[in-house]
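Please go over the structures that come below.
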Structure 1
Amino acid sequence: MSLLNQIQSPEDVKSLDFDQLTELATEIRQKIITVTSSNGGHLGPNLGVVELTLALHKVFEAPKDRFVFDVSHQAYVHKLLTGRNDERFDKIRLTDGLSGFMNREESEYDSFGAGHAGTALSAAVGMAYARDKSGGDEHVVALCGDAAFTCGITFEALNNITSATKKMIVILNDNEWSIDKNVGAISTHLNGLIKNPIYNRINDAGSQLLYHIPGGETIRKIGQKAKRETKDFFVESSVFEHFGLRYFGPIDGHDLKKLVDYLEFVKKLDYPVLLHVITKKGKGCNVALDEPEKFHGTSPFDVQTGNSRSLGKPAPENYQDVFGKALVRHAKLDSSVIGITGAMPSGTGLKHLRNELRDQYFDVGIAEEHAVLFAAGAATRGLKPVVAIYSTFLQRGYDPIVHDVCLQNLDVLFCMDRAGLSPNDGATHHGLFDIPYLRCIPNTIIMQPSNEDEMCDMIATSLATKGPIFIRYPRGTGIGKRIKETPAILPIGKAAEHKPGNDIVIWALGNMVQTAEIVAANVEEHTELSVGITNARFAKPLDEQLLEEQAGSAKLIVTLEDGAVTGGFGSAVLETIQDKDLQVPVCRLGWPDKFVEHATTVGELREQNGLSDEQITTTILNHSSIKDHVSLHKPLEV
């Protein structure tokens, strides 16, 4: 019987010797490779922390002791060791399966939920402060990747550790990668610590000596002082020591014995410490080692070749690549156009600009606030910054958007991928709130294309227009629309009449235009009413003139949006109707006022939330303004 199948809780891990732990590590890696090759998921990060997670559960007493994982996409091993090695893990990130991240509702062992980088240290400091205040004795361990230290919020937490708590353990899991290769001064500093043989030997020898010699515990404080002074004579202190954390390492993050020794040592210390651990992203899977960026988060793949599993006939191009290639075309014609990413050149499509025009591309690391302010500064000097950040991650740059870009009416274009759903990733990654959080800000223009060609028109329009502009678009492929050679410049705030019809008019935004086509056909099949479709194009400003014209004859205005219905595009239409005192009812359809969880497909989530084509049709047919016109001589299939 496999060791992994015998693990029901962390207590079972504690009973294993090091040979058994090594065997268990191999089984865990195979399990993760098998499941992620089938489902997709975060392969590389989880393969890199197998031994580290085993050591944590060997040494500490979860759930009493609290583990806080930064991002928490590397928590698959933790889930396997905490009673979740069942059919739910086999369906991780799919419908009825486990979340791909830490989730407090899922298990008592998940002490803090997450999904964005840079959150762990602040949360852990808060936990340690609460422990001290209540007189508790549990350990708080923050596991942070090196990429987390490119986040400003992490340094805000570092600045408060020694003033907030008497003891805490920070583990720096250093694999030199976030999603792409890490950038900036912190990455350079960590790399210097890894490569300095004097630093490494002094830290390793000093810690092991104090831990193993007879009476070492009683001379620990004297030894620490001597160790610090000796080390500082030979090599500059790590940046963490300037924040008051005693630094240990770097050590091999795949050496179970050394990991356990160090963790046993640091758990006895009565002051904040940082243990620097070197791991290999993708360890145990050759294809993940060869392509760490691709296998950070992957779609289903063939284990031997690393190729994505075929989905049948070739799909249309992803919106991210349509954007990336269009930006390259503009940047070649205008050297003032620059692209800015927060550590996601592939996910945003900016890899195309990086590969062709490196001087017009900048990666700030996982630092969305800085990305926005960096763009603002560049815009004051005549550049045309294009900031490509996922909708959910742009939330982190909200204050600079308001205070620094929009208040000063600067020419910055924001391209927001993953607007709508990221179905497998769940609530932390859905981009449902951007329209509500942006349309309330003065000077903003918000667009969403209904197809790839219109997206290229919007990019061209934005680069030719003054002020802050936001283009939102969904994850995944377009509809296969051919892109014309020369993009059109769209009139700002003008919608397009997509299908004629006067009785019911559906105002659809972006990818919901295709849904509107299906719904309109369904409604017309069951009524004698004509159903028009307006491709809104703009969530702000609205085409108020066209809306007013259509409201004069319509029995019902329907709004469709792939975003939160509360305060969203439909709310803007309703407000306009109210402000103009137009006597027409409005039916607003979008994502409900709740956090939407994960599932296998967007279609399943739409079904669960009343947004399938059939459910939308039924909602319209049941509306009081048209019920008398409905003839269900042909039953509607729901």
Structure 2
Amino acid sequence: MFGERERPLMPAQFALRVAILSGFALVMFSIIFFRLWYLQVLSGDKYLKQAKNNQVREITVRAPRGEILDRQGHVLVDNRTALALQLDPTRLPRSHRRRAQEFARLGQVIGMSPDQISKQLHEQTKELPANPVTLRRDVAYDLVYYLRENQAAYPGVDVQRVYVRNYPDGSLGAQIFGYVREVTENQLKEPRYQGLIPGDQVGQSGVENTYDNVLRGTNGLTRVQVDAAGQPTGGVLSETQAKAGDNLLLSIDAPVQQAGEAALNSFSTPGAFVAMNVQDGEILGLGSSPTFDPSIFTKPVISPSTYRQLTSQTTGAPLTDRAIQGLYPTGSTFKPITAMAALESGVMTPSTTIVDGGSFTEGGITLHNAGGGAYGALQLPQALQVSSDVFFYNVGAMLSREGNDAQQKWAADLGIGHPTGIDLPGEVAGLLPTPAWRNKLYKQAQSPDSPGGTSIVPGDPTDRPWTEGDNVNLAIGQGDLQADPLQMAVAYASIANGGDVVRPHVGLEVQDPRGGVVQEINPGPQRHLDINPQYRQAILDGIHMAAQSAGGTSYQVFGNFPIPMAGKTGTAQRPGQADQSWYVALAPYPNPQIVVAATIEQGGFGVEAAAPVARQILDAYYNTHKQAAKSAGGKVPSQGSIQAGPAAGAAGNPY
């Protein structure tokens, strides 16, 4: 028998280390165990679903936008298919070196630098990393064939057919239609674009923007199974068909639109026109010159130089729609508005006589009629016929002395200085100068810290408070007034129709792709003004004589027009520029159905530029609507029938 040997006791320090390591191991094991339990048991369904989704690729099928038609159903804007060169991010090389090499090869073929390709890839995949990236549209078939023959050298490069906007009539109506571009990052945050994804196309201006929710349609979705490399491995798992957008029928009359734009384009300086139904505000034509080619915006990338050309003042800023954004004094076309204010406020009656001796003195300044003429004793209709400045200088002074701002009130009620509410984005309010406006600016411009208590520069628009002279200037459409052709058309229409201030609109109907009417667009008037029929008639009589009676300011243009009509010339003075030409026409007389307002920057007298533009538009309207010409008691006008040179007896103020 051998005796047992006692084991030596474990040192206390060593035992502590073993205990710590064992505890640490137990904690780590517990963490791993609970993590695996969380992943496998609690989150198993979630990660199984994600794993399955990694095997599925969702392909967005873009919906074609609805067509835009004129009032007769003629297609103004539709769609065409284009070959688009795209990158599929899921199939591009993952190696930065190999990707850079591919971009270098591709750039040489398509005329883009590798940096430009990388930039487009980054910008177009911010929100959806797997979204196809469009580099070029309308690529040539030679390039398509080359890429297909060398597909191994260009992984992830595809050519797909996509829908892009098509403009059968070129730039006709570009300011009305606007253009379509990819939805921006900021737009995606807006409620009206909820549900859209990067890459979707939306209207950015014109009716494309206003009626985007109508025209856009609904995208489809195709789900296919793919392998780890993103290559399809089977058939289509599910498919939702894209739904085309509805069509938009406009109130535009194509012959009127064509005539108006052709007339504007005959001048080397900018201009604008509006043709509108005086009863319901339907826009028959609206244009601005210079204009632009909307097909420019069908390209995926637009160079900065192109944007500069479209917005620069040196090129006339073609993207500016002067019909609703022009800020101009209106010259003598404002006189019927002044007359309405004076009549309705009781300052004068249609038979009030004012002697035009050829001059008017206000605040030590003497003003004269254009051309230095003097017309003697005048009543309102005759004053409008010859466009007597002196007569309306006196009316402006009379209104000012009443001290009730009747001139500004009636001008504002007729739509001057306020947006008209037309269904086109970007409309500006303009400016109707008032005593409160000028006095406020004058007060704000004063600085007690400067010598003399003011920092106002002499000649600045805020260098003085309101005076009677401002009313005198406004009476003939001068001074600080800023209006546009659409506002003038609405004001004249309100007088012509007896007091309804119409809400102009270019939208007429929404139709489904089969032509069924989904919605009629017929906004009611903004408000109704109580206009004395006697006052309305006196104004219409005056501008009828101005157009079609010997001695009238536009008799040389409209004296032989076969449809009874009324019209008023205007020649506005703008600092640093030649005179601006204006004309507003109403036809037929005495119960107008159409109003035409036209202006040509630096066009000279109203009768020289704007009046012929209005004549061409009315020619086109009555040639198209022959029954309207017969109902008006006239005959269909012949094209190009404008009289050349001054007409006999045309002794009126050319302003």
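Computed from the coordinates by the stated procedures, all read-outs in this text should not be read as laboratory data. Worth saying up front: this structure is predicted, and the values here are computed from it rather than measured. Cβ atoms are built from the backbone, for glycine too; each structure is taken alone.
One of 1, 2 was used to compute volume of the Cα convex hull per residue in Å³, and the result was 287. Which label is that? Could the numbers behind the result be given before it?
Values: 1: 175; 2: 287.
Derived from the structure labelled 2.
Kindly point out which one of 1, 2 the value 37, 27, 18 was derived from, the read-out being semi-axes √(5λ) of the Cα gyration tensor in Å, for residues 281-536 alone. Provide the component values of the computation, followed by the final result.
Values: 1: 30, 26, 17; 2: 37, 27, 18.
Label of the originating structure: 2.
Going by distance in nm of label points 7 Å out along Cα→Cβ at positions 137 and 361, which of structures 1, 2 comes out largest? Don't skip to the answer; put the middle values down first.
Numbers: 1: 5.5; 2: 6.7.
Result for distance in nm of label points 7 Å out along Cα→Cβ at positions 137 and 361 over 1, 2: largest is 2.
If you rank structures 1, 2 by FRET efficiency 1/(1 + (r/R0)^6) of positions 113 and 409 (r between Cβ atoms, R0 = 41 Å, to 0.05), which sits at the top with the largest value?
Details: 1: 0.65; 2: 0.10.
Result for FRET efficiency 1/(1 + (r/R0)^6) of positions 113 and 409 (r between Cβ atoms, R0 = 41 Å, to 0.05) over 1, 2: largest is 1.
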